[in-house]
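What follows draws every value from the coordinates through simple rules; no lab data is involved. Because the structure is predicted, anything quoted here is derived from the model rather than measured. Cβ atoms are built from the backbone, for glycine too; each structure is taken alone.
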Structure I
Amino acid sequence: MPHSATAKTSNSHNPSPTVNVIWWVQPDSLRLDDQPGLQQLDPNANLLVVFCYPVLTDWLDVGFSRRSQKRIDFEHQGLSALNAALKQYGQRLYISNQPAESLLAELARQLNARILTTEPNGFDEKQRLKQVRNRLEKINPSQLTICPGNSLFRGDLLPFDPSEPPGIFSQFRRQIERNQTPVAAPINPPAYLPPPPAVIPKPLTPFIDRPTARLRFNGGAAAAQQAMDKYLADHQAVLSYKQTRNALMGTHQSSQLSPWLAQGSLSVRRFWHSIAEFEHRIAANESTYWLKFELLWREFFRWITHAHGAKLFNWQGLSDKKPRGEQRFDLTLLARWQQGNTGFGLVDAGMRELAETGFTSNRARQNMASCLIHEMGLDWRLGAAWFEHCLLDYDVASNWGNWCYLAGVGNDPRPQRRFNLKKQAEIYDPKGLFQQRFLS
């Protein structure tokens, strides 16, 4: 049973002052499970749990924000679930709208605290972490502890230099599999957490819940665990994943755990080992391997993003060549695509599902992207930005990496990724049920 370590003892033989801890919660780390940094914290210290709302700059002039209200609500649900879990330990979540880079060094000074956080996935978050590190190094470099983020592999265990990962997925996968690169076993939630400080510094305020829109997925670790249990244990749908993963509709045709993986309310290491346990206890087949194969794709894009940084957002992406298609920056034409008025039924249904729910299948996403790039001749970054705005499972590496890939400026050895949209509809929506659902 989780509890707060409230008892404080003194040791006259060791008069060194207690160093408190500030847990700086990253937007892709909204959970207590599998958080190595929360294990064995000093019970004589105080723990302050802080979330700084991201300050996002609209670097591409597209006429819409980087996050939809659905995305904001999904994040709020995740924070609410984390706050509820913290309360079981006698803790709570504190929030601030002040930028982390200007807030955390001052909090560390006031509280005589070290800062504990996780390695983030997002480019903005990585830049913010770098700025926080630079500020703390002027005071005390030991004040910052960065634990592994929501990745499968630790950088120091990779069979290649993390700053120069293989540029093609098949090479990445083969090196990982050949070297049997380990995925660390997930760590259970901590047995206890130290209490918060008696006085909470300004400008922090307690997290306060609010009503949110009804979403296709509920944010938070409890909802994530329930969804994973249903997929693996209750329905055992993983056994047919390879055959059903391209379906446009249905609850268990794919795992649909990506929103919680992106939010970090589900540990990817927990998911990986849960699949491995299923293989050991129930059955292992091509489908169970293929689900882990897809997690390797996610991991590949994370290390590509780690290595290339801001190049991922450039018009030429990771290459030095012109993207495929005409690449027009036409917001009027873009609006037709956004609203699902392209004239391609499968694409239009997918676009309307995305706007309505904040989610659509991977097969639909590839067709939607191919339409924007090749049929409409639009700048691929407009599509990537719209997906960033809409998707509940928005993951900077997977989103921008995949768009680079399809635009021909990423990590694709093939010269052409143009889909025959009519043929795709015939294969994946032969009875037109998906199109009827969202176009009628």
Structure II
Amino acid sequence: MRSPGFRHGVHPPEAKELTHQLPIRRMPYPDEIVLPLRQHAGKPAKLCVQVGDHVERGDPVGLADGWVSVPIHSSAAGRVTEIGMWPHPDGTMATAVRIAVDRYAAQVPRPRMVPHWEGLSTDDVVRAVQEAGVVGLGGAAFPTHVKLAPPPDFEVHTLIINGAECEPYLTSDHRTMAEYPTRVMFGIRVMMHTMKVSKCVVGVERNKPDAIEALRGALPADLDVTILPLTVKYPQGAEKMLIQAVTGVEVPSGKLPVSVGVVVQNVGSVAAIAEVFETGLPLIERIVTVSGHGLLRPANLIVPVGTKLRDLLDFCGGLAPDAAEVIIGGPMMGQAQANLDAPVLKGTTGVVVLQRHETRLEKVYPCIHCGRCLDACPVFLNPSLLGDLARVGRYDDMTDAHLSDCMLCGSCSYVCPSNIPLSQLFQASKVALRRAAAMAVAT
């Protein structure tokens, strides 16, 4: 296997020491869960309950609305009290189902038939994964079943499992690999069987030696699975960076990983696939890292999807007196939260609480064209130029400058001495371009 790595990138403080050795614990059920119908990439789920309905743990509250969509399931038994707009972690308001949790319920899901994966066709496995609502648990929340069924005109020869977890503070994937290596391997087996792939590589950064050892100890003798230690560098966990580090092949601009014969899946999603075929349960809870120096008791927790941030933080002892910012995700790619009633979603990898001195300055200075952002950008864009274009709304020119290749990793913002929020400018520009495209289609 080649020496893994990619050019450019940055080295932010890892800050994983707060939770990387803490075992996964289960959080108790809160008094209320809130389930937005928009929790994944693609079309939101279609509502299938009404106010007053009683739901059991694992019952659907929203059904998949098309191919690139998945259902939403209740993470606890209770009664639907309201259906309406609710604060979403992305800063918008979204249609959500509020459920008052039955505090006396045993929280035992309805009996389910557990699919026997070996006897299922590819279509059957894909259908089972979609019906279970499994999405990418690395943050993007792309429906997992779509990756299990790549277009027939692409030949996939390698499955890469993303265990890099390069985002500072976050350790949920680390603990998944260290504590559930057998489950990860079972998920890999199901994926390889479904996609008819003969080779799999699990990429894990070298700062997780216990996870690497655990995975190697669980390697199946009958599968071609390799555990590959990776250089510790951000954004090692980005799909295109990981592919380049593992295979030495660069995914062309504007193309998907399948164009080079590779499918990448997050290690948490692989474990979720395994759970579908072990228990028959849909994705109704996930492992979340709750960390940061602004939090009293950091932890790695199994959290019911729909748990409000304030309930999660209260369980972890609450905020420290000097807490200044709550972020869903990590500090590089995560989003600061204005409302602690926003719920944990399927794609919520972590919740990080920063102290005042850890947050970025509010003062922004003019670009001095130092070129640090060019040296940091892992996809070789010109963030300085893109930032200048974004500030004056020249979005078409940004498209010509390959804005679509930007993955919003935040490396440029991290190194900028002028404190320019480049990543946020690019995110807003992408939204503006999507809106313009939608309006053009509508007219």
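Could you figure out which one of I, II the value 1.02 for Rg/Rh (Cα atoms, Kirkwood Rh), for residues 277-340 alone was computed from?
Clearly, the read-out refers to II.
Given that helix-only ellipticity at 222 nm (-39500 (n - 2.57) for each DSSP H run of 4 or more, over all residues; to 500), derived from a single structure, equals -12500, which label among I, II identifies that structure?
For helix-only ellipticity at 222 nm (-39500 (n - 2.57) for each DSSP H run of 4 or more, over all residues; to 500), the value -12500 is produced by structure I.
When you work out distance in nm of label points 7 Å out along Cα→Cβ at positions 157 and 309 for each of the structures I, II, which one comes out largest?
By distance in nm of label points 7 Å out along Cα→Cβ at positions 157 and 309, the leading structure of I, II is II.
For which of the structures I, II does the calculation of mean count of other Cβ atoms within 10 Å over residues 37-44 return 15.9?
Clearly, the read-out refers to I.
With mean count of other Cβ atoms within 10 Å over residues 77-84 derived from the coordinates and found to be 16.9, which of I, II does the value describe?
Corresponding structure: II.
Out of I, II, which one gives 156 for volume of the Cα convex hull per residue in Å³, for residues 173-380 alone as computed from the coordinates?
Working through the options, I get structure II.
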